[in-house]
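Enquirer: There are structures below to look over.
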Structure 1
Amino acid sequence: MNDIALTVQQTARPHGFPTTGDFAFVESPLPEPAPGSALVENLYWSVDPYHREMMDDVPGGFTLGAPLEGRTLGRVVASRTPRLREGEIVFHRRGWRTHSVVAPEESRPLPRFDGVPLTAHLSVLGGTGLTAYVGLTRIARLREGDDLFVSAAAGGVGTATGRFARLLGAGRLVGSAGSAAKAGYLTREVGYDAVFDHHAGPAAELLAQVAPDGFDVFVDNVGGEQLAAAVGALREFGRIVRVGTISQYNTPDAPPPRFDHADIVEKSIRMEGFLVSNYRDVQEELEAFAVPHLQSGRLALDETVVDGFEHIVDAFLGMLRGENLGKIIVRDISQTPS
């Protein structure tokens, strides 16, 4: 084990799109676990859209000059608590660093499922998959045969939503993505019936082409123009699941979407947002649903894996630019188990 630890710290608040200059890699000696805690050597790191929100000066956001936080998988290498065994692989949120000191209540030993890669615990079995599953089962209350529209369908939540919706018996599935190549991947590999490139024209026109008869559920990762278009296209008793607003993360001064608010009343539309952190009690249900499908091959992983902790900032910025397909994960190629 290396005797030097690396952490990523935020050094400045971005104005618009973040740059590498907003971050710094800081070296320090390996931290020592205090009684009741354990030292974890991290193996896989998740970079997520919500990290961009946390870079701003907001309640609960990242503190300048302090190690950043994020979902991470690692191996316990030194333990001073019987609740965390050396050699055990754990999930925790003290990421963006090569080594973390965690207490048992801050971490979760990972169950190992035959034939399921560890990366699944950061994608379809992690916060990404839990977001998709909760959105469909708790917020949308998906019914068999419901037609769906999913924005940012090629991202981690979008691909998981598409695959879960298929397994749950959804009807027609349409989406938006950031390129024709992504649209092709979604229809060819993930199970979407039609996907439009949102750069190709006004969202309302593009949506009308792929869903001329409307839809029942909109899973919204984007906000903005696509949210406005979806309100107009939803059927009676339609449901909007608000997951994120990535279209405005780097343009906070952009005007809110404009739509006919009468549609909400006249079509009895329900719009609800949620934080996945309030649904951690659904984790075991997600695993019971998804793991058999992963083992049978009915559920595939959509992941973009970047090798090397030194590339974590580049991976994060690339994710914000839409360079990934599915969930983006950073791994330490020299340490990761299969």
Structure 2
Amino acid sequence: MPTPLADEFGREVTGVRVSLTDRCNFDCVYCHNEGLGDTRGPMDPQDDEMSADDVVRFLEVAAEFGVDSVKFTGGEPMLRDDLEEIVRRTPDSMETSMTTNGTFLPGRAEGLVDAGLDRVNVSQDALDPDAFAEITKSGAYERVMEGVEAALDAGLAPVKLNMVVFEHTAGYVEGMVEHVAENDGLQLQLIEYMPELTGRPEWNIDIGRVHDWLADIADRVEHREMHDRKRYFVDGGMVEIVDPVENETFCANCGRVRVTHEGYLKGCLNRNDDLRSMGEMTKPEIREAFREVVANRVPYYGEYLVENDRGEYEVDEKYIGA
């Protein structure tokens, strides 16, 4: 396996997240569309989306640089009719996963596994249909539950349920922890709400309280080096917290580069001043852009943003205009 590229902070890039579309059949109130904000347009396929050939060409170059995992995201990646083709053509050296709202998994999960999909994350913020509808602006609750079952039946266990923790969902966390403990093949990923990307800081809650509660009830706690994450094992279920906000250790351990649906490389979720076009998507252009984006990656908290005398984060002046 080739040695991965590293930025000047010693962070090797071993994973990529590729957005296949910004289209989505949900309208979740917390959505930030991979840090780009609310860019959703028509539901029909758009000319600005990378083609399957573009996506595969990028992944082939990423594999040259030691990237060993890809996660397909959106929008809703399953709105792409050619998703199975893209998965099938992904380099064999890469673990292939996807984040989806689950509504299209019934009928397609088995084909995706046959194509080479290894793992799936399903967004699910509540187990109550009414609460689910309020958060997602969708009446697809039963379809999502069927999608999770379809993924399990297709052999994608463990299926990781993604739950964004904020004012609207905090009351449902306990029920979701019980849900994954009671159902084999499910894991829970609690994702800290990112007010800086959604523009609604009043919805924020202290993720530390969730950590403390889980630590009190967990049978054991595991520490993952990736992003300095903690995993809590509760009654046989696994709960992991993703807490990037004002977390310098999280950023110091980040090894991902993102790709927008239009074919721009993005070195940091929280920034849009570092977008780099891959041009006409020829392999030489992709290689040049990838090298440049990795070289210019900066930990968001602790470097791009630094604490001032009042304990508030502000942009480090040396990165202004960079």
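Enquirer: Can you tell which of 1, 2 yields 20.4, 64 when Rg and Dmax of the Cα atoms in Å is derived from it?
Expert: Matching structure: 1.
Enquirer: Determine which structure produced the value 28, 18, 14 for semi-axes √(5λ) of the Cα gyration tensor in Å, for residues 51-202 alone, calculated from the coordinates; the candidates are 1, 2.
Expert: On the way: 1: 34, 20, 14; 2: 28, 18, 14.
Structure of origin is 2.
Only the coordinates and a few stated rules stand behind these numbers; no lab work does. All values reported here derive from a predicted model rather than from experimental measurement.
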